[in-house]
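Quick heads-up: structures coming right below.
The numbers here are math on the coordinates, done by the rules we state, and not lab data. It should be emphasised that the depicted structure is a prediction, and the values quoted were computed from it without experimental measurement. Cβ atoms are built from the backbone, for glycine too; each structure is taken alone.
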Structure P
Amino acid sequence: MPQPAQTLRELTRRRFLGDMTTGLTGVGLLQLLAGSAGASPEEWQPGRGQTHFAPRAKRVLQIMCPGAASHMDLWEHKPSLEKYHGQPLPGEENLVSFQGKNGNLMRSPWDFKPAGECGKMISSMLPYMAEHADDIAFIHSLHSKTNTHGPGCVFMNTGHETEGFPSAGAWISYALGSDNENLPTYVAIQDLRGEPPNGKANWTNGFLPARHQAIMMSDQQPIRNLKTPEGIAPKNEAASLRLLDQLNEQYASAHPAESDLQARIAAYELAARMQLSAPEVSDLSRESVEVHRTYGTDDPNKLKAAYARNCLLARRLLERNVRHVSLYCASRASGVDGLLNWDAHKTLKSDYERHCPIFDQPTAALLTDLKRSGLLDETLVLWTTEFGRMPTHQAGTSGRDHNPNGFTAWMMGAGVQGGISYGATDEFGRRAEVNPTTVWDFYATVLHLLGFDHERLTWYHNGLDRRLTDVHGHVIRDILV
């Protein structure tokens, strides 16, 4: 065989160019062969309505009840709490949890009743929601990484307990893009009582381009500055907008990496279109008297009426193909535990007798509307909270402390098997015991129903391909149709 030095001496320019042509032909052949085996991940283009595979859902409604709504007082019946009421929790008799020492086991203040043909046991405090039991897949074995409300809400909404990561709605906005150019892709509807714990971090875009953050809308807080101020002629406004657009485009061309500016330009363009579309979608007077009565928008309880109007607004947004709607029932914690959200540390019974009626009828009416109109066939409905509560009462109170080790969430709608319960906490509701499920499993399933492989939906940030599901997550196939 020739020595390397001899080979190099014999290498001419003509031979080098000839060999390079042959090599490039081989590279092209390999690409063709790879293409014939199926589309590669790189061929998927985000924001164009494309998915990795055929989706079951086209849009998402996420109903969030901040404050850690108690699984064993709403959705997961625990007969052992009734049987052993007043006795110590076995093995944890001297347990100190988030706010201090725990007392003995405490049964739910309300009876549970079988609902639907499936016979699911649901709290008697939720009679309207019980009517939907046959359409819901309950996940009773979730657990969280934190027992604090702010990080817990952020973790439930973003898959990370620290701020700065994109919310699930932002990921869906990035992945699918808009299906209605006259309305936002992602809308967050906050409660009349205020923002949830950690506020806007629950619907942030994180490191995704800024245009993927949620637009805040609610019946009590209409979008500001949609109308042209008096005294400005239409032609003058149009000329000003053209000049502003030219200046922004010039600057954006010179600074392509600044996504905030790109988002601002897109926001201006969307705002111009929303001057016509937003007032129409938020005009609830277009709904019939019967619809308002069904939702409870005329209820003497002002908090219930406000939440009911927000439920009606959510339905109108989904009808117009907004991709992701986050609907909040309750807000951040206050100086009095359990007053503004589901954080019932001291007086569980009176707190939930305040919150359940606000939530029950309007939410059930929204689900009924989605089902009746056929929207539920293409809409994935999620109910979430940040973690659960203890099966014991806090020492010296009649409330329950935080419990990140076991809680309930549920799914309903496109591609979801109804009338089933997946997983379970132990007999007292203390820990996820049967099929323990993570928040990442939950969102892997959500993305799967939207047509995405959660391991392929990524964004490169700080040296890593970031995901909604971090480096975890498995699709919960047992709840799928």
Structure Q
Amino acid sequence: MDGIVGVYGLHDRELVNKVYLATAACQHRGKASTGLAVGARKGIYIHKSLGRIAEVVDADLMRVFQDLKPTAAIGNIGYTKRKVPEKINAEPIGIRPRKRSRYRVVLTMDGYLVKEDDLKAELGGDYVFETENKTEVVGALLHKYISESGISYEAGRKLVDKLHGRATFALVALVYDGKETSMIALNDDRAFEPFCFAHINGTFVVSSESCSHRRLDGRTEREYDGAEMTICTAGACETRRLREEKMMPDVFQGVYFGNVGSMFRGKEIFQIRRELGHELVDYYKTSRADIVIPNPESGWGVTVGVAEGLHKLLFPALIKLPQAVRTFQEGVRSTRSQEVGLKFGGIESLIKDKNVAMGDDSIVRGSVSEGGSVWVVYNAGARHIEFWISYGPMFFPSFKEWHRGKDCFNELAAQRAFKKGNPYDKTVEEINRAVAKLIGVDEVKYNIQERIAKVAGDGSFQAMDASYPISEEYWPDWLKRETEKFSKYQK
């Protein structure tokens, strides 16, 4: 879940500042690394390192980049590509062909490629791979197709076709042909990853989040459909759709998306979460709660909806502490438990002797709740905790976790709660009780898929029903067995 941005504007004297601000607006998406690349008349220049954007990019660098009189720039806020962040894996990434090429390609990508070894082997004779970042493989393919077909929609179509069913991506690339730098924006044919664009005072801005446009005092024109490609040159910025497939936007992005002011398929993220809270109350009807509190930060939206539906007071009684770290990607359970213990503090005067309804976006592994927020709320004196969850039970892992083997499946709370059986033939009430016992609360109130789709729209519910954007030929064998079992019980 990288944050990516591309800005194209001829003679824009604020272009570097714009790419900085637009990229910084995505800062919540990654804290591991930051990178900017600018394209000018004489070539493409990259600066990247580990850390937040304010730690990596300073005013002197921005002044130097702007003095190059760039026509285009791209930015990346990176999630950790490996367990230990390494500068070499930071983006944007410059592609290195082994032979002299007319084109230089530098790109950044939000997305994931499954089982890339065969592609690396196929490309290895023509390209040098310096990183463990899958973006480099996608970039080598893009360079190959541009070398064959020029900076064209045909090159984009070849990439989309090649990666159909085995990758999700939204990418922005700078391409230098010896005379000028062009900019390309392209996404996969399922439109799985969020991607949107706007024209702001004559400058084209593409981003993984619409908050980037608002940061530049603009408004998003629209989100990309599947396999849409924008090519920006000195002549114009034009967009075409290259292939039509059933779109499968990742619905979990609307539930877990970090910036509540961004848009997801035409709807503000905060309102999606708020309405999910309303749907929860309408489904469950009753509550013992005296007060409602959020599990910060992504639990705020659903909690507002729950409080409105229950007609109960909403208090920020659980706070995220300054030393909090992101734990979503931490795979080692013991380490994750230690880290979540640093995240939260409770306000005793609001919680003590109260029945508490706590809202959250989801329960994935359950360790943030179990080892962090739940303990803190009980420790502050709560008598009773109801855990209202905007998403449904997560039976299957994200395909972006498959590389870790079956551990990514076994650690899911919905699976751990039914170690001696399976959750697939259970009612939501039975799952609620089992997961409540697992994470140590009095009640869990999961949402159901029908009501989530009613609010967020159709798309991929991969964790709930294995509706992956990845073709089954790339699925691990253990997942195929589990989904067969799931299908059997769902009939």
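Tabulated data
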| read-out | value |
| --- | --- |
| Source structure (of P, Q) for semi-axes √(5λ) of the Cα gyration tensor in Å, computed value 40, 25, 20 | Q |
| For helix-only ellipticity at 222 nm (-39500 (n - 2.57) for each DSSP H run of 4 or more, over all residues; to 500) computed as -11000, the structure of P, Q it came from | P |
| Among P, Q, which structure scores highest (criterion: FRET efficiency 1/(1 + (r/R0)^6) of positions 231 and 311 (r between Cβ atoms, R0 = 41 Å, to 0.05)) | P |
| Computed 14.1 for mean count of other Cβ atoms within 10 Å over residues 119-126 - originating structure among P, Q | Q |
| Answer label among P, Q for the case where relative contact order in percent (Cα under 8 Å, 6 or more apart), calculated from the coordinates, equals 27 | P |
